[in-house]
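Please find the structures below.
What follows draws every value from the coordinates through simple rules; no lab data is involved. The structure displayed is predicted, hence computed values, not measured ones. Cβ atoms are built from the backbone, for glycine too; each structure is taken alone.
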Structure I
Amino acid sequence: PIYFIHYNPGYSEKNTKYPLYTRSKRKTFIEACNELLLNKLMTQQWNEEADRKDPLITLQKQYKAFSYYHLPDGRVVGLWKNALTAISNDNGKSWPENASRAPGFVNSNAKIWGQKTADGNYATVYNPSEYRWPLAISTSKNGLDYTNLLLVNGEITPMRYGGNYKSYGPQYVRGIEEGNGKPADGKLWVTYSMNKEDIWVSSVPVPVNDKATQHVNDDFSKMPTDKALEMWNIYSPLWAPVKVDNGTLVLKDKDPFDYAKAERLFPASRKIIASFSVTPKQSDFGLLEIELQDAKGAATVRLTFDTAGTLSAKAGARYKNFIKYEAGKSYDIKLKLDAFTRFYTITVNGKDALTSLAFQPVADVSRIVFRTGNVRRFPDVDTPADQTYDLKNAGESEKKEAVYSIKYLKTEGF
């Protein structure tokens with residue numbers, strides 16, 4: 001059954017479809033509703049549904065999307081859209097008359113999520129721009145001073161269906177609120193909308209780190225499946241999933257608008273050797289790009305298993321084709337890069353295949369990315385806010401699915 005927990009002024013059981021919760025025959029349900037109504041941190045979240053001057057709401061301002069967390073001394077930090085913040089000294093029973101803009105936080109009219117993390121620190125997750133992208137996380141040791149800004153989701157999938165106020169990007173973020181249990185894995189879990197079309201879930205390992213301290217030596221055939229991706233950042237849509245299967249890291253893709261992506265950090269290096277094995281299931285469709293990137297995602301080397309059975313490398317505005325590949329065959333690739341000179345060499349299955357120049361200079365590299373699609377540059381800061389068109393066949397998947405398997409990845413300096 002459905003019940004109202006609170007009527008706005010002018011409404012009652014006489015002019016609404018559902019009864020008040022007190023009509024329930026379940027005593028525990030009534031007790032739970034009473035508990036919610038007495039918790040000012042819960043009812044403050046109902047501000048947008050309540051009428052103005054509703055006594056149920058403590059801070060009666062046009063502040064939206066309230067989230068909160070407790071500090072060690074019992075005070076409560078409140079957060080609202082536009083990076084507004086205030087502190088309550090009595091568990092939400094009262095607030096300062098006006099919230100203030102959080103110093104140093106860049107945020108448009110978008111939701112911001114804050115919570116205490118499993119390691120005793122704090123985190124806020126939000127869009128740190130005047131747009132609804134990207135989705136980032138900032139961490140704090142005391143819940144008041146935030147000292148970094150790291151990426152949670154920097155992808156912006158194509159908007160399949162146009163419409164007014166359908167902002168691009170990952171937005172409307174919420175996490176697991178105090179009192180709703182704690183994940184057994186200790187991670188920070190958030191959910192959000194992409195383009196106001198799809199609902200995504202991200203899990204962020206705790207403690208939150210942005211650097212690797214050891215080189216990679218991942219042999220997926222020797223790693224427990226449930227632990228194999230602990231050090232990887234994965235982007236895994238339903239039609240382009242990333243998972244470990246039968247001792248290999250598998251990237252599949254039948255999504256016409258999105259891609260699968262797996263990313264692994266290693267210690268920032270000017271000189272690096274990355275060794276890995278790729279087995280493409282097909283050679284006449286699909287795409288796999290492999291990039292060495294710096295800490296901010298700028299690529300310097302890009303290899304491509306293309307749609308015509310060719311393995312190539314980006315060389316400025318052009319590509320150098322260096323071998324033909326076959327469906328179902330494994331390719332052991334060793335990529336050796338000197339970021340200072342920009343020269344790199346590639347061997348494939350033990351044979352020299354290419355010596356070339358990195359297409360973009362970087363000071364060092366600290367990650368390798370496997371991605372089943374081209375890098376995206378849309379939207380940008382000049383893109384109009386509203387998309388007025390739908391994409392063709394927006395709700396359909398590709399008839400054929402591209403599959404790539406990665407047996408191992410190893411990095412080392414030289």
Structure II
Amino acid sequence: MRFRLVLEIVLGSALAAVSLGMTGARAQISDNVVKIGVLNDQSGLYADLGGPGSVVAARMAVEDAGGTVLGKPVEIVVADHQNKSDVGAAVAREWFEVGKVDMAIGFDHSAVALAVEQLAADKNRIAIAGAVGSTAFTGKSCTPTEASWIYDSYALTTSLAKAIVAEGRDTWFFITVDYAFGHSLEADATAAVKAAGGKVLGSVRHPLNTADFSSYLLQAQASGAKVVAFANGGGDMVNATKQANEFGLTKNQTIVSLLVFISDVHSMELQAAQGLKFVTAFYWDRDEETRAWSKRFFERQGRMPTMPQAAVYSAIRHYLAAIAAAGTDEAKAVMAKMRERPVNDFYVRNGHLREDGRLVHDMYFAQVKTPSESKGPWDYYKILATIPGDQAFRPLAEGGCPLVAH
């Protein structure tokens with residue numbers, strides 16, 4: 001009898017603990033809903049690389065997770081920051097203070113991302129960057145509640161610049177978009193060129209959303225540099241590349257884009273984009289898993305996904321799984337689980353989230369196919385090499401993140 005009594009007490013206590021744990025988990029979903037805000041450029045020069053397609057990817061992630069977490073619904077809200085940091089910050093503040101948004105994702109603009117990550121930290125919310133190149137996001141400006149899911153300027157430029165200098169193209173001129181992303185891209189590429197034994201002969205900066213690149217291209221042409229590097233992205237990169245071809249720069253100089261999205265190649269068409277070498281985090285036709293997910297995305301969006309769109313899906317699935325594991329949507333507890341758990345999906349294999357917020361994963365050295373090499377629409381890339389994550393990204397100790405012990 002005594003043994004039975006002890007056993008009943010132990011079992012009863014265990015069941016009570018489980019029950020309390022489950023009740024606590026339910027109680028710890030703030031406002032009885034997990035709300036995710038997709039904040040990006042919905043209608044401007046970066047809309048093709050993220051924009052509405054990232055919203056489609058976000059909704060796919062929520063649907064594939066069952067639409068709920070810990071028994072509570074998951075909602076997606078959307079806003080257009082118009083590529084203005086003050087607009088992005090105002091939206092994020094309203095989301096965090098009034099709209100009950102738990103996590104903001106996307107941004108696809110470094111200045112917006114830097115503003116939102118600080119607001120998120122202040123309000124104990126999470127900010128996950130998509131196409132954000134500034135190394136400051138996970139460096140000097142890092143916070144306990146941010147993550148960067150795709151790349152930074154170090155990852156985009158270091159391996160690429162070394163490879164191109166090694167081919168003998170060792171003098172460079174930069175045409176750079178004049179805000180945080182462009183500055184970071186040029187700085188990291190310059191360091192890589194010099195480290196490889198090359199020289200930078202000059203640079204010029206242009207405003208965001210520039211239509212006419214003629215004056216900048218003439219300066220690049222006059223420099224005599226073997227390489228003209230575009231430190232910009234989206235519509236700016238597309239316009240610059242098209243006009244460089246029209247000006248005949250490609251006859252005597254090599255054009256390098258430090259950031260290429262498949263949407264850019266689709267816009268330029270292969271005749272203009274062929275031969276471009278670049279570093280990417282994702283290609284829809286890389287393997288069976290990427291093809292399967294991308295075809296589902298195509299059925300909804302009518303075009304193949306960019307790396308920011310694939311990353312939005314991956315990050316949201318990982319975020320929701322971390323909430324389930326933590327038993328709460330409280331930001332720091334969720335971030336702890338996100339760092340603890342590896343990232344394994346069609347987008348990333350064996351990825352891990354460092355304490356500075358950087359998702360470390362393989363990157364890919366790629367080249368745009370020629371028209372004769374392409375077998376059909378969206379068959380645009382050749383993957384030349386895989387860059388292991390520990391080589392692709394800046395070492396943790398060198399980033400300057402104040403959260404990292406030195």
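Using relative contact order in percent (Cα under 8 Å, 6 or more apart) as the calculated read-out, with 13 as its value, let me know the right label among I, II. Before the final figure, lay out the partial values.
Numbers: I: 13; II: 18.
Source structure: I.
helix-only ellipticity at 222 nm (-39500 (n - 2.57) for each DSSP H run of 4 or more, over all residues; to 500) was computed and gave -14000; which structure, I, II, did it come from? Numbers along the way, then the final one.
Working: I: -1000; II: -14000.
Here the read-out was taken from II.
Figure out for me which of the structures I, II the number 40, 38, 30 belongs to, where Cα extents along the principal axes in Å, for residues 191-286 alone was derived from the coordinates. That value comes from structure I. Tell me which of I, II gives 2.4 when you compute distance in nm of label points 7 Å out along Cα→Cβ at positions 215 and 247. For distance in nm of label points 7 Å out along Cα→Cβ at positions 215 and 247, the value 2.4 is produced by structure I.
Suppose you compute Rg and Dmax of the Cα atoms in Å for every structure in I, II: which one lands on 25.1, 82?
The correct label is I.
Out of I, II, which structure matches 0.35 when FRET efficiency 1/(1 + (r/R0)^6) of positions 159 and 279 (r between Cβ atoms, R0 = 30 Å, to 0.05) is calculated? Only one of I, II returns 0.35 for FRET efficiency 1/(1 + (r/R0)^6) of positions 159 and 279 (r between Cβ atoms, R0 = 30 Å, to 0.05), namely I. When distance in nm of label points 7 Å out along Cα→Cβ at positions 111 and 367 is computed for each of I, II, the one that comes out at 2.4 is I. From which structure (I, II) was distance in nm of label points 7 Å out along Cα→Cβ at positions 71 and 95 calculated, if the value obtained is 2.8? Computed on structure II.
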